[in-house]
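Asks: Input: structures, listed below.
Please treat every number below as a calculation from the coordinates, not as lab data. Computed from a prediction, not measured in an experiment: that's the story for all the values here. Cβ atoms are built from the backbone, for glycine too; each structure is taken alone.
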Structure I
Amino acid sequence: MVADQVVIDRLKDLRRRVVVCVIAIGIGFAVAFWFKEALFAWLIQPMVRALPEIGMRRLVYTAPHEAFLCYLKVALVFGTGFAFPVLAYEFWRLVVPGLYEEAKFRFFMAVSCSVLFFLGGVLFAYYAVFNQAFQFFTSFSGKTITPMIRSQEYFHFAAQILFAFGLIFELPVFIYFCARLGLVNAALLRRRRRFAVLIIFIVAAILTPTPDAMTQLMMATPLMILYEASIWVARFAARSPVPEAGS
């Protein structure tokens, strides 16, 4: 009976936190939709700067509902980002009661590093990759062909690139957990460096939504740097003591 009551209490707590998260996302969505034009203008700046000066330096839409749906997606993505502190806090409060003190600190550091690395990947893609990639793509315009970029197509392309770079920047965090579990170590990562480079270029080719070599290279280069950094992360993880249960 006591065990059943504990399960029921945990389920009630989970339901309450899910409701809070949904409300937070709804509020974030409403705020983002209010500022939808400013947010979308910030998102398309690299593309607009790359468009030829002769012609329209703006995006277009070709269906009556396309702009509205695009703004909805922009508001949902940014609104979820605005609500992220609430989501992280609710997830933290849900997990923490079952962790030891040492595990709480490690979990907090892991979540914090994951967020920072993901944001680092997103910002790197926006400020470094977008400028170079869009300059390259629009360089093919001329007297016989001119770019007219659809708003929804650009949003999908930009969202995929930003998410892909945010994801690959999580490599050190992933390696840290693998090293803590004993699946990899620094010596193994150094020995498999050649295979890692091959896998990195395969992953870059899969994650980038375009088949051009430049975008794939711009993804593979930081990933190789992160792999080298992950070797030091694996060494640190191996030296860190593992807390015993009940400590």
Structure II
Amino acid sequence: MGITLIEAPIATGTTQKGMALAPERYEQAGAATALRARGHEVRTVRVETGPDREDLEAVVHGNIGLAAEIRRVADATDFPLVLGGACNVCLGSMAGLGAERIGVVWLDAHGDFNTPETSPSGYFDGMPLAVLAGRGHKELHGRIGGENVPDGYVLHIGARDLDPEEGENLHRSEILVVPAAAMRETGNAASLRPALEQLAARVEAVYLHLDIDVLDPTFAPAFNFPTPDGLPLDA
């Protein structure tokens, strides 16, 4: 299979500048080499993010470029694999995919389901899943492109650190939620299978979003918001 690695060093609206280094670090760790060893043809491209800015204009600029690159890769019948550092790359990714009935499988220690009204900090990368689902920053989402994702098309896996109102909104929604605690208590198969079967009945394909902090810090310590009691590497 042809795979195009898309480096998206988008880390804006935050002082956590290390996020922008993540794509390069994945490459240095051998991402392309590991895929080639499995028989895939691998290409690498990089999204230009424009001036080094911390405001939401940079989020828009970077994600519009990401969406265009994903469309180009998909038209060439390659599989687009985005290497990002900030969770807001989901906005450009879904805008680029563009097809109907695409679900979202979201692996993350955090809900990423805050809105400007519920966020204690105003941190934008605590909101991108909510933005995808049509809650908050609607003008920004509209400029990037892509439709709102229905709640029932989303499966959130591994959450264990939710702000109070964020957690209430997530659990009141129709989003399928399998927290890390459930996976530890009942095992991966028993906890995930019912939710995966429900999602499979609703969508034709999925966008897989993996935030490394879904893993326990014992296995992956190099991220900004380490949260204990995460998933092991063999999960």
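Asks: Figure out for me which of the structures I, II the number 22.3, 79 belongs to, where Rg and Dmax of the Cα atoms in Å was derived from the coordinates. Walk me through the intermediate numbers first.
Replies: Values: I: 22.3, 79; II: 16.9, 47.
Of the options listed, only I reproduces it.
Asks: Another question, if that's okay. Which one of I, II has helix-only ellipticity at 222 nm (-39500 (n - 2.57) for each DSSP H run of 4 or more, over all residues; to 500), as calculated from the coordinates, equal to -10500?
Replies: II
Asks: In addition: Which one of I, II has relative contact order in percent (Cα under 8 Å, 6 or more apart), as calculated from the coordinates, equal to 23?
Replies: I
Asks: Out of I, II, choose the structure whose coordinates give distance in nm of label points 7 Å out along Cα→Cβ at positions 117 and 133 equal to 2.1 when calculated.
Replies: So the calculation was done on I.
Asks: Among I, II, considering only Cα Rg over 2.2 N^0.38 Å, for residues 29-172 alone, which has the greatest calculated value?
Replies: I
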